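What follows is calculated from the coordinates using simple rules that are stated; it is not laboratory data. This structure is a prediction, so every number in the text was calculated from the model and none was measured. Cβ atoms are built from the backbone, for glycine too; each structure is taken alone.
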Structure 1
Amino acid sequence: MERAEIDCVVIGAGVIGLACARRIAQSGREVLILEAEGEIGSGISARNSEVIHAGIYYPTDSLKARFCVAGREKLYSYCAGHGVTARKVGKLVVATASEQIPALQKLMEQARGNQVGDLVLLSAAEARRLEPELSCVAAFHSPSTGIIDTHGFMLSLLGEAEARGAALALHASVERGWMEDDGRVTLAVGGTDPMQVTARLLVNAAGLGAQAIARHLQGYPAGRIPPLHYAKGNYFSLSGPSPFSHLIYPMPEIAGLGVHLTLDLAGQARFGPDVEWIDQVDYDVDPRRGDAFYAAIRTYWPKLRDSALQPAYAGIRPKIQAPGSPALDFRIDGPEVHGLPGQVHLFGIESPGLTSSLAIADEIAARLGL
């Protein structure tokens, strides 16, 4: 069995892991990225709305709010400088009934508290001038919301990391780990080329697998590992051209942002995600869920025709709160929490994780003293 010693191991080659690997490699450390699947970003990072969020929804001073606002600017700048496609298409957050207007105004106040200062409140008539087929009683416009080529972004991050000497191992699942006497961690890695890797630094960015990784590490306190709840989000695509040029979001729900309309970079519309709590990983989209989609979408787009939606794809949010409970913040646990030197573990990195990725990477580097 091959044995290797390296400065840093990053577990998980999704957008968070790749951003961390790039940032740590830029500090001059030797980095190995371990990915259990056969390609990068095939989990959470490949199954989302590909939206660059402005930072509207999250409690002020939370990690989600701070990293989203900082990460948004870093992400747009990165894309512009690295040839990654990203567009500020803007979005409208809409109130579809008069009783939602106070909540809409409160959401704007929340956004301003998060330093999102470019929102514009619109009357129903003003919103319809932007989107003639939209039905609402009021809305606000978020011009800094956008869309991104997520896979192109991940390829760019990987390329930058590799240019600084980082290496990627695919089909490399972490089976267990233990601490050495000198404080380093050794991982037993399975898959097609089993090996043992010893590292001074470890970043657990395994997404849906982060809790399992922590459980497999000898000495990690079991009581510090948060629960994992699978909140599946189903998407349906629209046949034919989109009548909208902005993203359209209803008022948010407890577990998500509602069945919203997003656009891909080709201008095609898709709707979702909804929230379906499940017990095991399952990416199949049940066509019968389309009935609820039609009802939700027609609150803001009454002209949606029958049979216009087709099942598209699904993703799974790595929720650390139980169904029906209030949303929790990102969990980024360093040695001050678990007592293991040189290790940072990320739990519950759901939306706005993509937008926040570069800011999260900077935070991880800082916590590792880099």
Structure 2
Amino acid sequence: MTRRSAVFVDSTLREGEQTPGIVFDRKDKILIAESLVAAGIHDLEAGIPVMGQDEVNLLKDLSHLDARIICWCRARHDDIEAAFAAETGAVHISLPVSDCLLDVMGYSWDQVLEQVGVWGACLEGSTDFYSLGAMDASRCETGRLKEFVQAAASAGYSRVRLADTLGLALPSTVRTWADELWNYRYLLEFHGHNDFGMAVANSLTALECGFSSVSMTLLGLGERAGNAPLEEVILGAGNLLSLGQEIDLEKITRTARQTAEICGISIPENKPLLGNRINSHESGIHVAGLKRNPLSFKPYDPESYGGAAETIIWGRHSGRHAVEFLLKEQYQEFCKDLVAPLLAKVRQTSGTYKRGLSREEVLSLYQSLLTAEGVC
């Protein structure tokens, strides 16, 4: 069931910085935060205040933004005290819910439920917004997860994050959660990891099924295989679910590219929205179709969101239409008898070079044929 609105939570400055080898300095964090807010993202999980005074000071400084600045905390007094010192008015607490993490972190299930109530009482009246995270929810039995959410609702939490901490969930898992927790869907936030490449699909399924919010990171930054890429989820939410259309995706695209530069990472050429070659076309059928209808062989126009401009590549899969299109564009008149020989030459040369040919290379081949054949 699709709704008219949803909350998009960015966790780049918290979860994204947990990517091995990635460090944001103060200037980086402020730039990313301001850019996200300018694009229409108004919930930023911006840091872990217990990390030290520098983090507390940064969180304080971000509070001037038109956004909810959320402090991420463990269920510990020192974490909560540091969050209060940051004065952001928004706190997120995370607790384990799977048997594995209960054992690793030294909790019993009853103790977890008790902690839900204890921290709810502590935060009520002390902060404007407080949310609760179910860590490793995808390895938690659904009945227990329902107990956890019910306890959180009773304790007055603003949101409950179901965290697919190890990326084990399928869209069917998310649908089951939505069905079992239907009465609490207004509270639910989905937080997906990408270990099996499902983070975007699971995030969109959560939104489709009525979850109130999803949390993500720019470029999918995060531990191991990372998180759901914010730019891809918003792209999908807008085009497939008619959600998040108040967000300026062109600005998000720009911010994602800035973040890649800050991190010193290369964007894969075939990455949705951001890749340099996602708007390049070579297949004869595709090129012919695109000339008749610009959306015949692409689901959205990347260029309209600040992505790559449309490019025609001439190569082994090119067809007659691609060659004729180039010649018509370049010359008022051209030799139609050379279209077939030129296409054959393009395919042969592309195979020899093991790559597509540029516009200039194809025109050079045409001129060579024109001189050699002398038919026009």
### Query
Taking helix-only ellipticity at 222 nm (-39500 (n - 2.57) for each DSSP H run of 4 or more, over all residues; to 500) from the coordinates of each of 1, 2, which one would give -13500?
2
### Task
Identify the structure, out of 1, 2, from whose coordinates mean count of other Cβ atoms within 10 Å over residues 143-150 was calculated to give 20.6.
1
### Message
Quick check on the output: 5, 21, 27, 19, 11, 9, 6, 2, 0 is P(r) over Cα pairs in 10 Å bins from 0, in percent, derived from one of 1, 2. Which one produced it?
### Response
2
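For FRET efficiency 1/(1 + (r/R0)^6) of positions 119 and 287 (r between Cβ atoms, R0 = 35 Å, to 0.05), which of 1, 2 scores largest?
Numbers: 1: 0.45; 2: 0.05.
Structure 1 comes out on top.
For the read-out distance in nm of label points 7 Å out along Cα→Cβ at positions 127 and 191, a value of 1.2 was computed from one structure; give its label from 1, 2. Working shown, then result.
Values: 1: 4.6; 2: 1.2.
Going label by label, the one that fits is 2.
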### Task
Compute distance in nm of label points 7 Å out along Cα→Cβ at positions 111 and 311 for each of 1, 2 and report the one that scores greatest.
2
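Have a look at 1, 2 and say which one yields 3.2 for distance in nm of label points 7 Å out along Cα→Cβ at positions 23 and 175, as calculated.
On the way: 1: 3.2; 2: 4.6.
Checking each candidate, the match is 1.
With distance in nm of label points 7 Å out along Cα→Cβ at positions 71 and 335 derived from the coordinates and found to be 2.5, which of 1, 2 does the value describe?
Traced to structure 1.
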### Task
Identify the structure, out of 1, 2, from whose coordinates relative contact order in percent (Cα under 8 Å, 6 or more apart) was calculated to give 25.
1
